[in-house]
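Bear in mind that the values in this text are calculations on the coordinates, not laboratory data. Keep in mind the model is a prediction, meaning the values are calculated, not measured. Cβ atoms are built from the backbone, for glycine too; each structure is taken alone.
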Structure 1
Amino acid sequence: MLILVSSFSAIALAWLTGQGQIIQLFAQLHVWQRNPPMWLEAPMVTQHHYLLLPTVILMVVVLG
């Protein structure tokens, strides 16, 4: 746990001090978040309640 906290602290400190590699890493992450691969995007649906029926069925099974 200490190693994990130390690692994240070191990355945050390097980012705050303006280290080039860390800035490039976060810039690349930003590009990936703005333009995700097609297989990671949420599906485009025309129906607004397409998850209503599976949700109701699951609730009936869980509570029944």
Structure 2
Amino acid sequence: RLTVHDAQGRLLRELETGWHEAGEHRIAWDGRDGEGRALPSGVYLARLAAAGTVSGQRLVLLR
């Protein structure tokens, strides 16, 4: 499960929820929230939860 959150931790978008085989995968985020609205420039957090492990990465969106 890959989600994008704002700086306050609010869920903005859920990008991927399915199961994948082991290996390298890429997922693109278009800078929009779950309702299709363009988000402003800022710092966001991508959170990946898979196989009992959670990992986060800070994203900087520039418009």
Structure 3
Amino acid sequence: ADASITLISDEPAYSRMSLPYYISKSIPVDQVLTGDDAYFSNLGVTTQFGLRVTSVNASENTVT
């Protein structure tokens, strides 16, 4: 079956597991961020960062 994946987030993609290391200044921010648009595009994932989903309508296959 053909399918598409769209990642919608009002935050950039980051590793929550690395936050304590970033907060303690053990690692720089670039080691916390996990992927940009190009990274996800290579995986076949469309990204829409900077947006927040407020509702999902599964019967109509829509998000707003």
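Could you figure out which one of 1, 2, 3 the value 3.4 for distance in nm of label points 7 Å out along Cα→Cβ at positions 33 and 49 was computed from?
It traces back to 1.
Computing helix-only ellipticity at 222 nm (-39500 (n - 2.57) for each DSSP H run of 4 or more, over all residues; to 500) gives -21000 for which of 1, 2, 3? All intermediate terms of the calculation are to be shown ahead of the outcome.
On the way: 1: -21000; 2: 0; 3: -3500.
The value was obtained from structure 1.
Of the structures 1, 2, 3, report the one carrying the highest value of Kirkwood radius over Cα pairs in Å. Each step should come with its number before you reach the end.
Details: 1: 16.2; 2: 12.4; 3: 13.7.
Top value of Kirkwood radius over Cα pairs in Å, among 1, 2, 3, belongs to structure 1.
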